[in-house]
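Structures for review follow.
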Structure I
Amino acid sequence: MIAIIDYGMGNLFSVEKAFVKLGAEVVVTSNPEVVVAADKVVLPGVGAFGDCMENLRAYQMIDAIAEVVAKGTPFLSICLGLQVLFEGSEEDPEVKGLGIFPGMVRKIEAPKLKIPHMSWNSLTFSGNSPLFANLPQESFVYFVHSYHAVPEDPSLITAVTDYGGPVTAAVGRGNVQAVQFHPEKSSSVGLAMLANFKEMKL
């Protein structure tokens, strides 16, 4: 069973719909106990970094996420969900992130381009993320964001995109995989990534 964390923010319906289309058993839940007991967990996110952390705390999800990650449950973060895995963000400098990965979230520096980055863009894969199995380099996905992760350890980056320079598109290590783009809005490529997560084993 895949638990999609409902903490009052995020595009939950489209993520749920995509997994249902793949034949997955899915529950959208705001219950931390259900999250901890799930076979796999998804953390979607849209909005501001500070609001997200405040809501995760209010819904008692911070400890639940830490437990899920620590015990090796496959965990997928999407968009803002990726950003809160890090220690903090320039968007809300006073707010601490989950700190699962060392590093910060920085504003995209693309002086000649519009921010937010809101478009289809291609990916360059690096490393061996299970999400990208059997997908070709330069696969196109849909982005909506103004900030991107800058990990302390560059080997965490599993995909980049070019938007006035390299922009972090995905990070991951072990059971924790995360994408800055929206796979649920990225047509067949995004659906293939979600299918890979559905089948992910450690």
Structure II
Amino acid sequence: MSAIRLLVLGAVRRHGRAHGYQVRNDLEFWGAHEWSNAKPGSIYHALKQMAKQGLLRAHEIAPSTAGGPPRTEYELTPDGTEEYLRLLREALTAYDQKLDVLSAGVGFIVDLPREEAVRLLRERVEGIREWRSSVTEYYTPEAGPESLGHIGEIMNLWVSSADFGAEWTLGLIARIEAGAHVFAGEGEQPALVLAEGEPNPYATGERHPGDSA
């Protein structure tokens, strides 16, 4: 699973309707360009590709009075919303996702009901524990990595990563169950998106054709 599809769909959904530069601005504002493959080319490609796939509806609007090409704005279709939620749930439950996918999932976790978020995270913990057990069929942590030579260092890395992943996830579950954050259906949530024309302190400054203001 690639994080870019989840990130782009989630960013468009936050606005309701957004053009490519807004999506890119938001992802940079969230720091996604540092921890994922959400680079300008990938963002614009994902927008166009998902529009072709029927996940996004493209609207071409008139160019600004300053000139420039028409700007394309996107909004999620019903299929796009379904795909977004599918990707979000997968990102939160799969123990073997890359860190950027998990990060994207956590970034949008509040789009789910609180009880569902907890249930999905518990599934993740269970998956981590099952995977750890499969590793320890060949490697006994108590014996130390030296017991398998330098290959034991790989096994030790896997087990240590599993232990940390489970501990971190359980900590997140505890905070959510204690009332942290505002989840779907609980009231107004922080927008966490940039308004049209709002300066982005993390923007690289590069624009893309079709994104004139």
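Computed from the coordinates by the stated procedures, all read-outs in this text should not be read as laboratory data. Since the structure is predicted, the reported quantities are computational estimates derived from the model, not experimental observations. Cβ atoms are built from the backbone, for glycine too; each structure is taken alone.
Assign the value -0.44, -0.71, -1.23, calculated as log10 I(q)/I(0) by the Debye sum over Cα atoms at q = 0.09, 0.12, 0.18 Å⁻¹, to the correct structure from I, II. This figure was derived from II.
One of I, II was used to compute relative contact order in percent (Cα under 8 Å, 6 or more apart), and the result was 27. Which label is that? The value was obtained from structure II. Using the calculated result -17500 for helix-only ellipticity at 222 nm (-39500 (n - 2.57) for each DSSP H run of 4 or more, over all residues; to 500), pick out the matching structure from I, II. Computed on structure II. Look at FRET efficiency 1/(1 + (r/R0)^6) of positions 45 and 109 (r between Cβ atoms, R0 = 25 Å, to 0.05) for each of I, II: the largest one is in I. Distance in nm of label points 7 Å out along Cα→Cβ at positions 29 and 189 computed as 1.5: which structure among I, II? Clearly, the read-out refers to II.
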